Structure P
């Protein structure tokens, strides 16, 4: 899967002083494009397009340049070209630079970059906090009621989600669950997974501009994203599932 650029050429005839002269006009080269044949290829394609756009023929670029291009691609990937609902803020760029690029002032294109398109509405609404460390999650959640939780990107497994949630365990009041590939997939979304877990009760949304958290009823916020074909067993064990 390699990005390509398009250039269009048109031939035309021009009459001058009774003579017909054939001429050719060529367009400027387009931005890189990738043709995909399946929705599952989107994440890889989006990452490769970002790399192609940012690096062009260079192997390394300044962090500031990459950050600007990343912001543009994030807004496009989350359909915010006309109306911006959630952009990346300075604290989020600081997180990305520190945890994904080791705090370096220059960025190498050898780093893999992935997007997940299906999270767009959850990201835009603040339902996914996104970029936050485990220790910061602990600080935010420690004094909140049992069942309070927030969704963030894993800081150890790129491309994966993690859920930080408050428990009734005095020795470990805040626990962290790494969402496994088998927890979500083509027929089961992240909201479906959260719906089934009774220990996740109150979702804390983030206001990125203020970096403040606000409690929301889980089902009220996530119901629009639940798969209609998945039914919850009313007699399901409300205890912790394996691994949580």
Structure Q
């Protein structure tokens, strides 16, 4: 094992030791929040789906005010803090379309960062063959080489796996340290996601470490989860990755 990998793993594991890992995600590493968006909000989700691009779009919080509900909902705030701790920070928001038969993450893997929460917003109904699959309870494992993050079928007991299948308006929330993979067999998959981690991990950059620069609307700049050095964009900058 290279010294750099060992030091990186030590950094991750030390940071994770401060995370409470309590609440809805604690037992299995994932949580299906049904009907987070409902009523007239579902029509707004249709507009979001229709506006998605094949390439990554980091300006979705500017384009679609509905998504700010993630930050405004106190129960969601509590879920994030109960799991990640008071050092919880917003990393980024992103959307894109995954084409049929071209999965971005077909292998069983963790995301090489220890505890981090990903929130998938279901802008359409999920299916058995276009969804995220997880191995429950694997979020609890620590590694001493986070660069070795992919696992073959022979190393995984797929009988223990669970498919996270949501309906439009649901949230699929999981710790990216849980072993997971994406399935994209028979239909396009619409990805609208936000990620949250610890400010402690934001001290180190490179690869999956640290926050990415998504556009932040002015009314979220002072939110407890948003770092002061995030980029604030405006409507003239929509669809452009902030430098």
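Taken together, the values in this text are just the output of simple stated rules run on the coordinates, not laboratory data. All values reported here derive from a predicted model rather than from experimental measurement. Cβ atoms are built from the backbone, for glycine too; each structure is taken alone.
Of the structures labelled P, Q, which one yields 1.00 when FRET efficiency 1/(1 + (r/R0)^6) of positions 12 and 180 (r between Cβ atoms, R0 = 41 Å, to 0.05) is computed from its coordinates?
Considering all the candidates, the number was obtained from Q.
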Practice task
Determine which structure produced the value -5000 for helix-only ellipticity at 222 nm (-39500 (n - 2.57) for each DSSP H run of 4 or more, over all residues; to 500), calculated from the coordinates; the candidates are P, Q.
Solution key: Q
Exercise for the section: For relative contact order in percent (Cα under 8 Å, 6 or more apart), find whichever of P, Q sits highest and give me its label. Expected result: Q
Problem - Among P, Q, which structure scores highest (criterion: Rg/Rh (Cα atoms, Kirkwood Rh)) - result: P
Fill in the blank from the handout: The value 19, 16, 11 for semi-axes √(5λ) of the Cα gyration tensor in Å, for residues 28-83 alone, derived from one of P, Q, belongs to structure P
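Supply the structure label, taken from P, Q, corresponding to mean count of other Cβ atoms within 10 Å over residues 52-59 with the calculated value 13.4.
Of the options listed, only P reproduces it.
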